[in-house]
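Next up: some structures, all given as structure tokens.
Throughout, read-outs are computed from the coordinates displayed, never taken from laboratory work. Every value quoted in this text rests on a predicted model; they were computed, and no experiment measured them. Cβ atoms are built from the backbone, for glycine too; each structure is taken alone.
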Structure 1
Amino acid sequence: MEKEMTAHISAQEQKIREDLATAYCLAAKLGWGDGVYTHISAALPQEPGAYLINQFGLLFHEVTPQNLVKVNTLGEIISGTGPVNQSGFAIHGAIHTARADAQCVLHLHVDAVIAVSAQKQGLLPMSQHALRFYEDVGYHEYQGLALSANEQDALIQNLGNKKVLLLRNHGSVICGSSVQQAFYLMDVLSKACTIQLLAGNVDHITLPSPEVCELTYHQLCADGEQEGQIEWPAYQRLQHLLSQ
């Protein structure tokens, strides 16, 4: 299904398209893809209720600024070439609607993150990377494919105001105030989970005190809404390098 652009794309929308496409392509290079079944969405601030997401059927490395699809909260196509994964966007649409601060939502199935999501203790504050998410991670028990409205409501409740939701036995959801922040947080989460798995038996791990964990969390969050902005040009250069 294709709907033509009915208006000139604003400079702001074009910038978001470029950043979102970069996020998709670099995610592919970093091994974060899972066939055609995961998504990164971005809100368009100048167009309330409108979002950009990948065309269903494309691999992450095939996403470009031009082939991103603009949809409404229900996943209905506003412009661009479909189809759109309706069940996949149902999660994104629900989160964007419930969380105005979630300008970018990543739902990925990264191996290390799935493994940690299946561990009973979840993500431990055992590394500096993990401390970025100290008491900022929600958990959602696996209930099959998140297709029902009831489960979507439960997912939103478990996410609360946190940046990260670990979906047990499934993957993760990251909420960012920008594409840049969301991608950066996913990078940090992936490394934190990999470190935890490499550490082996968690019963013999030394953890910082709660006071140090809280202090470090606030130190790591000091950039606020600018988090990820400093790193983004480096990510762009890496994406360009890996694409050559």
Structure 2
Amino acid sequence: MKEYSFIIWDNRYTVKDEDELALIFELLSWNDEISGMTHWNVIMELDENLLNIIKTYKWLIKSLKLLNERNSFLLLVNIWDSLIKIIQNSEQLWEILARISEEENKIRIIKQLRQTWLKKLILEPRDLSNVLEWLYGASEIELLNITCFDHVKNFFNYPKEIYDVLHYLNNENKDILINSIWLKTILEKIKNRKDLLLILKWVSMDKAAELLSFFSKQEIKDLFTNNNEFVYFLSKLSDRKEDLFLRYLWIKK
């Protein structure tokens, strides 16, 4: 097996596989301040040889957990061309994104995976939720754009699936996703008050008002069989959405 060399403190060392590389990172982790520098040196010394060393997700994530964020991203950059082969599902991408806090770097990772591969990783609402959990703002919409809204909008069969995705998005991106799914399509999935609650809780105020406008007041009232159900429903809404809901039904607090 081929060995790859690197120099630390004027001494030459060798590594032949990803198991040994993770062990080296671990042995050099005895001091946070010094380990950051030595880890960086190892990565820079090995450079493009890292493509030949790191082959599996198991050892990639083990190495990332031993590195600080700067060095984690540096390691990922050095194995860009292998990422598509290494990351096999949305849970693995979730764990990698969790190691990177800077939004710009998250976007670079998403772009590197490209549309075709992201579509293979994101096959259902749970996959989309996994990835969105560690994205924010611009990186959220970048993922949705790259993955393709036409691909994403066909995922959803139940309001709970929409809810699970919406609560990771900011209001602007919630509206963009809702517009891509179409409110009328979402309405078709609302069969009872629990479904309505799941959607109302996480859509923006503007979309909540638009959603309610598709219901007659009587249709909404028919979702409840007693006052306790109505009170419980209201208790799960924010104050602003509770006011919106009551105003729509012409009910005063």
One of 1, 2 was used to calculate FRET efficiency 1/(1 + (r/R0)^6) of positions 68 and 172 (r between Cβ atoms, R0 = 35 Å, to 0.05), giving 0.65; which? 2
Given a computed value of 12 for relative contact order in percent (Cα under 8 Å, 6 or more apart), which structure among 1, 2 does it belong to? 2
Among 1, 2, structure where Cα extents along the principal axes in Å as derived comes to 58, 41, 30: 1
Starting from the value 1.7: which structure in 1, 2 was distance in nm of label points 7 Å out along Cα→Cβ at positions 20 and 108 calculated from? 1
Could you tell me which structure in 1, 2 was used to calculate distance in nm of label points 7 Å out along Cα→Cβ at positions 52 and 156 as 4.9? 2
Which entry (1, 2) yields the derived value -12500 for helix-only ellipticity at 222 nm (-39500 (n - 2.57) for each DSSP H run of 4 or more, over all residues; to 500): 1
For Rg/Rh (Cα atoms, Kirkwood Rh), for residues 124-219 alone, which structure out of 1, 2 has the highest calculated value? 1
Figure out for me which of the structures 1, 2 the number 2.8 belongs to, where distance in nm of label points 7 Å out along Cα→Cβ at positions 140 and 180 was derived from the coordinates. 1
